[in-house]
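Pasting the structures in now, so scroll down.
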Structure I
Amino acid sequence: MSTLRSQKNLTFIYHDLPNWLMPLKKIVGTHLYYSIWQRTALGPARRQHIAGKFDCAHHITFGSWRQTTHLHKLGIPLLIGPIGGAEMATLALVRSLPVIAQISEGVRYLTNVIGLLNPALRRALRNATVFSKTVDTQRWLMRMGIKSEVSLEIGVDATTMTPKQRSTREGPLKLIFVGRLLGWKGVLLAIRAVAEARTAGTDVTLTVVGNGTLKAKCERLIAALDVENSVTMIGSRPQREVFALLASHDALLFPSMHDSSGNVVLEALGHGLPVICLDLGGPSMLVDPSVGVVVSTAAATESTVINGLSSAISRIASDRVLLEQLSETARQRALNLSWAAAVDRVYA
């Protein structure tokens with residue numbers, strides 16, 4: 001164990017399992033390893049508390065509601081969160097995914113249900129002040145009789161981001177998707193929506209930034225829909241390059257199905273990009289009609305959702321004055337969601 005002091009009254013106490021147990025990460029997986037870590041971290045935390053008398057404890061990571069902590073055993077006030085993970089895709093959208101992705105979604109849902117029965121988790125949550133990332137997780141925790149306050153876990157330093165230049169230029173609406181190429185991230189929905197918008201006569205392009213298991217499927221879909229000239233996949237990029245790409249595009253298309261936060265949404269807003277997203281998870285908490293378009297998934301089929309995304313694209317593409325209005329408001333929204341504000345929401 002070692003201690004590192006910062007210039008802002010922070011003391012970092014490093015703790016991990018003995019070296020001979022480190023291979024467990026590969027054998028049992030990160031989450032089970034982390035559960036063991038949480039149990040062993042209680043001893044060092046208790047010794048530090050005896051020596052320094054903490055006023056409270058705060059369990060921050062993992063940011064999933066399913067991961068328990070034992071810090072309530074210190075006998076001092078405990079904060080947990082913001083935590084998420086109970087956000088769910090609609091059944092219609094799950095069925096639209098490749099089979100492997102559907103199985104993954106099913107396992108995720110089953111894991112959430114099993115989590116409700118975890119007695120150690122119940123004790124920890126009942127002995128803490130809990131913050132949920134989204135309303136979805138807040139409602140899920142109520143099934144355990146746990147009350148929580150909704151608070152975003154993310155923030156942004158918007159002053160370091162370059163707003164996209166005001167432009168009344170002609171030409172296509174330049175959309176960008178940033179994220180892992182996984183089923184629940186909605187990249188297939190994004191490609192289909194752009195294809196449908198183009199079929200309807202909307203001049204629009206899409207840049208897809210990211211890598212993942214659906215890369216080959218995305219490439220096949222682009223070819224099948226005959227949109228090779230308007231949808232470009234460029235793989236993963238360093239953050240600095242992503243920020244430059246955001247600043248050179250008009251809007252973010254991010255139809256994720258259950259992100260509990262959505263950092264890229266906040267980063268896009270910081271660059272002055274309106275956002276088109278679904279009414280699921282964290283992105284829908286950041287986006288409203290003043291900074292973008294939130295597409296409803298209630299009782300909607302896959303084709304209905306794609307049509308909603310396509311209509312949102314066409315609406316923004318056809319009204320450049322609206323685009324600029326959304327852009328200006330988006331930038332201001334990000335400025336109001338700084339990291340300092342995120343901290344204050346919890347500790348105030």
Structure II
Amino acid sequence: MQPTKIVDLFAGPGGLDVAAETLGVPTVGIEWDSAACTTRRASGLATAEGDVRMYGPSDFPEADVLAGGPPCQTFTVAGTGVGRRALEEVLRFVDRLVAREDREEIEKDLAKLDDERTGLVLQPLIWALDAIDKLDRPYRAIVLEQVPAVLPVWKEYGKALEREGYKVDCGILHTEAFGVPQTRRRAVLVARYGKDPVKLPAATHRTYRKGVARDSGDASLLPWRTMADVVSRPTAFEVISNYGTGGDPKARGRRRSEEPSATVTGKISRNRVVGLDGSELDRFSFSEAGRLQTFPTNYPWSGRDVGQQIGNAVPPRLAMHILSAAFGWDGPSEDALQGLNTWTVRRSVQDAPATV
């Protein structure tokens with residue numbers, strides 16, 4: 001399929017949008033965080049700043065692909081766990097939405113959840129069903145990603161979308177298996193409307209295992225990429241994670257520059273960077289942290305909380321593989337992947353229409 005435009009819910013600073021635009025597919029992103037919107041505008045990405053719940057498919061009539069990565073804080077191990085405890089309730093909401101129960105009643109019950117962010121994981125399904133029911137124009141493809149704890153929700157989504165005429169695949173992907181110089185696991189769903197089957201993208205690189213040599217493993221796959229592959233520093237270095245507050249700080253995560261980065265979080269500015277002789281080096285710049293996520297070197301990070309923007313983003317290189325799979329394309333070419341190295345503003349900055 002050749003998509004016309006992607007509407008990206010919870011678009012953040014533009015990870016998926018960067019991938020799509022590099023592949024030649026226009027995007028428009030909805031994002032409520034003003035800091036992320038500042039970066040998006042500096043990047044020239046079409047943006048609607050506001051609450052996803054205040055928009056709907058009819059506001060973006062050209063979009064024939066739906067994408068989204070709802071807030072994950074309540075589902076993460078590092079968070080309060082509200083989302084995990086409410087998981088069964090969230091799954092029941094999926095069933096109620098597919099059964100076309102009264103939407104006002106559902107919204108009232110969603111408002112009763114302990115943390116409203118938990119219910120936001122349902123927004124992509126609401127959009128998909130509204131495109132069918134209100135516009136009689138199903139999205140041709142749907143792409144969703146979240147933390148691994150959300151996989152049960154994506155599986156329930158899959159059952160729901162299959163009943164609506166989609167072919168679906170979902171599972172856990174390792175970012176380093178797609179050439180991202182970082183170990184990170186994501187729950188991903190891809191769906192395509194119609195009879196043609198859809199599959200998650202196949203790995204192109206080996207997965208990282210501590211203590212296992214980079215050149216060992218499946219010879220048909222490329223070796224995982226290292227921090228040194230994307231961060232140019234004059235000497236080898238080690239990154240010491242300062243994420244978290246418990247335990248002995250000296251025993252926290254350590255990765256050398258010849259290894260992939262640990263998961264890039266919003267706290268990456270707390271990570272110490274030291275020489276192999278123990279000397280303190282400059283901590284990662286925003287550009288370097290962004291490169292560990294596979295953003296272009298010159299991506300114009302702007303506004304407040306840039307570290308958090310980077311940590312929350314979808315790695316564009318992973319997104320490029322996922323989008324290609326959703327569209328039924330072969331994996332991205334090397335030229336397309338190289339296109340992620342440098343960012344060029346592709347259009348004058350124009351915000352999408354605001355809601356009334």
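For this structure, a couple of remarks:
- With helix-only ellipticity at 222 nm (-39500 (n - 2.57) for each DSSP H run of 4 or more, over all residues; to 500) derived as -8000, matching label from I, II: II
- Value 15.1, 40, calculated as Rg and Dmax of the Cα atoms in Å, for residues 42-89 alone, assigned to which of I, II: II
- Which of I, II leads on distance in nm of label points 7 Å out along Cα→Cβ at positions 18 and 194, largest value: I
- Taking relative contact order in percent (Cα under 8 Å, 6 or more apart) as the measure, the highest value among I, II is held by II.
- Per FRET efficiency 1/(1 + (r/R0)^6) of positions 66 and 210 (r between Cβ atoms, R0 = 30 Å, to 0.05), the highest-valued of structures I, II: I
- Entry that produces 0.96 once Rg/Rh (Cα atoms, Kirkwood Rh) is calculated, selected from I, II: II
- Set I, II, criterion volume of the Cα convex hull per residue in Å³, for residues 130-201 alone: the highest-scoring structure is I.
Bear in mind these aren't lab numbers, they're just calculated from the coordinates by the rules spelled out. All figures in this text were calculated on a predicted structure; none of them were measured in a lab. Cβ atoms are built from the backbone, for glycine too; each structure is taken alone.
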